[in-house]
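Please treat every number below as a calculation from the coordinates, not as lab data. The structure presented is a predicted model; accordingly, all values stated were derived computationally and were not measured. Cβ atoms are built from the backbone, for glycine too; each structure is taken alone.
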Structure 1
Amino acid sequence: MTQQLAEGFADPAFQANPHPAYAHWRRTGPVRQVRLPNDMNAWLITRYDDSRRALADPRLSKAIPLDAASATARTPSIASAVSKHMLASDPPVHTRLRRLVSAAFTARRIEALRPRVEEITDGLLDDMQGKETLDLIDAFAFPLPIQVICELIGVPAADRDRFRSWSTIIVTGALAGDALPVATEEMVTYLRALLAERRSHRADDLISGLIDVRDREDRLTEDELTSMIFLLLIAGHETTVNLIGNGALILLDQRERWERLRADPALLPTAIEEFLRYESPVETSTFRVATEDLEIGGQRIAAGDPVLVVLLSANRDEDRFPAPDDMHLDRAQNPHLAFGHGIHYCLGAPLARLEAQVAFGKLLERFPGMRLAVPAEELTWRPGVLMRGLHDLPVVPA
């Protein structure tokens, strides 16, 4: 029988600590059908091995039918403009789109951003000096990745707050109500205008690169361009906002972790992987749909049924990770699924890791005495199914 979970994802108590519920489901029904906040029935997959297989199973399609995409848009034109990206497609379309985008989103381009990421980070930390209290999300965790991704893609600085508003609504999904299609349409309208401007005036940015990129005679269509920029802007900062915010809370809530990492910065790379596992910034994958009857975790999933992989749960699976509810800064074996798995593995993972390493390295160095301004149990988490992140993080910086 389908369980009602719509209230769970919106319940502040569940959002504050969903881990006990997920642990119970892993033991008693690791693949279960639930009703989501948008009144859709979907299968939730909560164990690591089942999740890893599902993420790579070609029988679980990522292609979004236009009528399904229309749930987030008011017109077919807008729906098409947000559903033609690589995260919403299967091979061979996915293969083609990822090849074209990867040509402009290279490892060399990402590594070349390091000096600029350091410069932005230093500027934000300069602005934090002398403050008695501040919200670390608003002052640091959000502006760092949004500034980086906007500069990389080519979005004017004056428009970044608009993107924050749109993105917050879009990742909240059905819980945003009527605001969701409005935000989607406003963002698409903006991106179309930006694309038109870049066609007339090229720049050294990703938008210009995506307009120009070719593979022989193949290139991105207008809807594919809009969809891809839409995806990169949202995914390119939302994950990192949560990675920085969640990681900071992990360190500040247990002071010995903060002090250990400050004393031994060489632990940063493994610590960041543990942040990704322990409090995954993306709670669930985006939807997949079964293209045929199949079985996962002993459950029969019928063709046409939607499936969600709960990354947050898979990364706490006791059958895969020793002492999964313990946070180890030096955890050596850490094959977490925070960035997904298979052909849809996050293209922006290297950028998120780079930003996190710079952010935590400089934060620990320049604010060694930082502490929480409120008890951790008083913090609130953003509602929704997709993302796992704090609404705010009040701290005393000195």
Structure 2
Amino acid sequence: MTYAGSRLVHDSDSHRMESSDCLDPYFDAKLLARYHDLPVYKSKKSIDDFVNGKLGAHDDPAFRAGVAENILLRKNYEAHGAFRSADRPEVLDLLGFASQLVFTTFCLGNFGLDQSDDMELCYAAAEAHNRMMTDFCSVDRRLLATAYIPLEDIDRSIATARNAIKMGAKALMVPSMCPQKHGPSHVGLDPVWAMAEEAGLPVLFHVGGEDKLNPVYKENGLPPVPDFHGGDDNFTSVSYMPIPNAAMQTLATMIFDGVFDRFPNLKFGAIELGASWVPGWMRAMDSAAHAFMRNETRLQVLTAKPSEIVRRQFRAAPYPHEDAGWIIANAGEEVCMFSSDYPHVEGGRNPLKRFDESLKGVSPHAIKAFYSGNFIDMMGGGLAPDLRVPELQQSA
């Protein structure tokens, strides 16, 4: 019996774990030295001994013998299939998930290059990431590769999206934060959305591409607060709060400026950004549309209320500690999706149990939509047809 048992479960969030040299084989050779000079690369390089020690354990027969019993207990670099693509299909076999969107860990945020003046390196890093991810996921069609598309240089964005689709990416990830010189709804980016819609691929926002907490908030005259991982600079209760802010603003702008309406078959997803914010955000957009309708033609020509557009085209993955049942009751059955965050610590050791507890009292139809239906709808052409049906799950 797999972890998921007989039910159909699609996983909207999983990751691979990387060493500092993960992009090197995929990077434009003439730009590799510039990439290696980035502070974030040097910081990662400084812990190579630790990382390599963790990775070496995966060749130990005794360690590998404990894979099945520890499939959700070992985390990060110790997790099976976290860094070696040949091991990842067995992870899906043991978990019993019909498919799994796969994101990077090290490259989330594109090393801050989107906010730099070096657009050549920015897009080279994105292209290297996309080659790495599609290569990693090529071992099993259940593994759905995400490609990163910076939005800073419109012509380069169009080319990068085209290349990603040709490589076999199953979803296009874009930053939550606003580009430096134009809005995310700029009509020049329409070819990106058109390509995604034509290919049937979703556009995703993921934690890592958002505006970060102003560090001055930490200057409170008190001792440092241990974060989720035991340090003091990654994930705390205060830094948790602004995570969805940029996504809310960016998505609202795209809805108000008609991007969703111009591409009515294009689906959008918010992954590892939580979802407790979604109901209030939907109501706030409806309120804004109502308040400013008289003066803004763009609002007058929307095909539906913003909240209805959300239900039609937007999906979100709650954190396992959130009350998914409450979110569904207040946002609609169409919005929420399951995610494991495998192999990250944040996903917990029993995400199905935690979500099941929060879904008590929710209709069977809504539960099925949460674990599979909404994901299937979002993924569109990125998901093989036979992976959508329960009876073929075990033979996928």
Structure 3
Amino acid sequence: MKSASHSNKCATTVVMSSAVLKRAFEFRFYPTAVQAAELARTFGCVRKVYNLALEVRTEEWHHHATRIDYYQTSAFLTLWKQTDELAYLNDVSSVPLQQALRHLQAAFAAFWERRSEFPRFKSRKRSRDAAEYTRSGFRYQSGELTLAKMDEPLNIVWSRSLPPGVQPSTVTVTRDSAGRWFVSMLCEDPRVQPLPAVCRSVGIDVGLRHLAVLSTGEKIANPKHERRDYVRLASAQRAVSRKAPGSRNREKARHKAARIYARVADRRRNHLHEVTTRLVRENQTLVIEDLTVSNMVRNRHLARDISDVAWREFREMLAYKASWYGRKLIVIDRWFPSSKLCSSCGLLAESMSLEVRAWVCSGCGAAQDRDVNAAKNILAAGRAVTVCGDGVRPQRSTPGRRSSAKQKAPAREG
């Protein structure tokens, strides 16, 4: 599919492959007591099979440097089902068990390619309850979804419609820490098409005072969702710590705290969706910085605020929505001194503490707002990437400053 948009100022062509985009639709559902018991057994069996296969593959890898693939673990699964100790694996659908082995294969593939660490065992307390069904493990007909080993369809709250005439390719059932049940259906969605091309570009500077500051001068507020419920969270966490480990009262208190966390996460995710969708719709090119959030949260003074603002989720949403709608997302080097560089004349300041929110350039006398100036520099760097096709590295010399033979990389600016 190919579409083009022309105007007096610019001409942009958006090209998308002929393949239809696959999209996951998540809905909440309310299982019956029988369905909840069946799914709980399935979750336990999925964890058991995953851990058994991981144990076998780990032993072979560490002791014999031998790689066991999915097909070998699938044969082991058949043997495990024939034993008296693991005969209960036959009571649940075999499809989620096979999918667990495929997920383990993907985890090992990422490890061998050095894209992730060695796979870890799943814990009932720390791992998410999930089971994935392929087409042989469910039936979707007339707007009703029925899983294998179940007689009745799931009671799903259809908050939106699936693409007409499309069958889900996979169905994933999950239960979060707050006890809520969700079903996610992966479908081809022909309704997702490139948006009409526009001639606007924007630089985005993320921060803690504001979620994002744009090169246009707009400042998007940081709602600080967790801070709004800080008192309730603290009270719930203290209640959990006062209960005896392993008791039913402790489980009830933990469940109450999890519901508060879920509410905070839902608010945060909804706000990020609103902001990222608007940015993608209004701009053809979006430029942001490459931030190492995993390193930044090691600062115990800022870890909670950094986690609450969710920079990583913000960037991930921008990335996949830009891909969906024919936009371009540019990520510049994290060490680019966007805050200390004057967007008017290019003078690079020697140093600038985080307390400085506005400053006057000593070269041209321009008054600069720290965050807006950074967003303008990020946009300029993104345009340079578009023209040169290369990454943007920290600026080493400016018209008003001598270049240094050895210059340390500047610290991350707020």
Check: If mean count of other Cβ atoms within 10 Å over residues 313-320 comes out at 21.1 when worked out from the coordinates, which of 1, 2, 3 was used?
Finding: 1
Checklist line | Structure from which 15 was derived, relative contact order in percent (Cα under 8 Å, 6 or more apart), options 1, 2, 3 | finding: 3
Notebook entry, point to check: For which of the structures 1, 2, 3 does the calculation of distance in nm of label points 7 Å out along Cα→Cβ at positions 121 and 145 return 3.2?
Noted result: 3
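Quick check on the output: -10500 is helix-only ellipticity at 222 nm (-39500 (n - 2.57) for each DSSP H run of 4 or more, over all residues; to 500), derived from one of 1, 2, 3. Which one produced it? Kindly include the intermediate steps, with their values, before the conclusion.
Numbers: 1: -15000; 2: -10500; 3: -12500.
Computing helix-only ellipticity at 222 nm (-39500 (n - 2.57) for each DSSP H run of 4 or more, over all residues; to 500) on every structure in 1, 2, 3 gives -10500 only for 2.
Which of the displayed structures (1, 2, 3) returns the greatest value of mean projected area of the Cα convex hull in nm² on calculation?
Across 1, 2, 3, mean projected area of the Cα convex hull in nm² peaks for 3.
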